[in-house]
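Following this line, the structures themselves.
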Structure I
Amino acid sequence: MTTTGSTGTTVRRDVATATVVGIVVVAAWLAVVVGVVAGVRGVLDGAAAVPVAMGPSAPAWSEVVVPCVEGDGCEPSVSADVWPSGEPLPAQPSGPLRLWVLDADPLTAALAGVPDWLGLVTGGVVTLLLLPVLRATAAGRPFAAGGARRLTVAAAVVAGAWLLALALPALAGPRVVALSEQAPLSDGVRTWDLPSGWLVPDVHVTWWPLLVTLLLGALAAAAARGARLAANTEGLV
């Protein structure tokens, strides 16, 4: 009777584990597919957004990124001939400024859109890489063969995605700014241009992926050392 109960418990645990693993695998692949579809859609739509900063020639601006125009009571200001009073710049008002254009060429849209979809793809790929490591650890085999290699590859994937998310939008930045300066702006009554040099490409660095890379690298080193010690112990026995 004890053996039968133990067997039933083991079967239920195996079924629960298989169910969780199946859900995680589906979620990981779904993240990859959604990320790729989002990237392709961004290219087809021609929409592009890049981080920007206020250039040295730009006037002062308020909390909502509205440049100072003569008569507004703030300095330095520009004349109303250059910029209509009260009109905001085409960039979001909080956090890192992002400049949007809706008619970018496919290459510019692809480069600028990398941060918006690469995170999903990277998360899915890393999950698929590390799933065997997590299963082995849950089964009491934290130093199973291949674990250190998978952790190393996962660290490389995160680091590579992080570098691409920084570098590729920086390459698209000048083109997005140029397109914005060439496209007339309008409030339905007036039309004006974005003065040259008011917005310049910027690089906004997010540091947490680097921390994830370092953590995965440390785990890979620990797993490799543990596997060597386990192999030496087995050899002695």
Structure II
Amino acid sequence: MTIRVLIADDEPLSRRNVVAELRRDADLTLLGECASGAEALNEIRRLRPDLVFLDVEMPECGGFDVLEMLGSDVPPAVIFVTAYDKYAIRAFEVGALDYLLKPFDGARFAMAVARGKERIAAYRTAPRASERLAIKEIGGVRFVEIAEIDWIEACDYYSRLHTGGKTHLIRRSMADLERDLRGRAFRRVHRSTIVNLERVRGLEVNEIGEYDVRLSDGSKHRVSRTHRRDLLAALKDDSA
């Protein structure tokens, strides 16, 4: 099978070593090389690679930051490439397929690629069991299932996820999250609020004659006039 590969590493020599190994396998097609985390973020979203070789430490935006900001756009297989072994446990906690320590030999690289092929084959033949968002925390990354989110609020340049009485701060804008949630049971009800339609328990008229939406967690949220029609249409379709 053809596997589309992207390399993200700020060291030119390291990128050349990975490219040399990739050329040994006819199943691997190189889409491009990125020299920074910011570039990797853009290219992963644009090219949708199957497999990414991702450096842990890059200026301004490292590998863990890239995974967090990708949200649900994380590729099927991610292999971290780094000169440091201290990140190994953390890498596997965020769902990395493998962890290559520099310098690596051809046999170790081939083993990682073989695991990548297995993961990608399974990904192509079966739907993902769950969809989740990655949230960077001190010492690691936490995954939150999208289906568990009750509502989302804007928080300056971040967003705050509310799940079953707990909150999680994620470094994603409301616009980014709204894009990721498109086609799912989520609707923006205000410029600073997105709600899960499956948690809606009713609409109430407030003191100024506008609607508030009431959720199963007991919270109430103002519905702006801009988003009222879309919300009402979505709730009507959901109850049909």
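We did not get these values from a lab; they are worked out from the coordinates using the rules stated. Everything numeric in this text was worked out from a predicted model, so none of it was measured. Cβ atoms are built from the backbone, for glycine too; each structure is taken alone.
Numbers for the structure displayed
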read-out	value
Which entry (I, II) yields the derived value 57 for percent of Cα pairs over 22 Å apart	II
Entry that produces 1.4 once distance in nm of label points 7 Å out along Cα→Cβ at positions 143 and 223 is calculated, selected from I, II	I
Among I, II, structure where helix-only ellipticity at 222 nm (-39500 (n - 2.57) for each DSSP H run of 4 or more, over all residues; to 500) as derived comes to -21500	I
Computed 25 for relative contact order in percent (Cα under 8 Å, 6 or more apart) - originating structure among I, II	I
For 12.4 (mean count of other Cβ atoms within 10 Å over residues 103-110, calculated) the corresponding structure among I, II	II
Comparison of I, II - label where distance in nm of label points 7 Å out along Cα→Cβ at positions 15 and 207 is highest	II
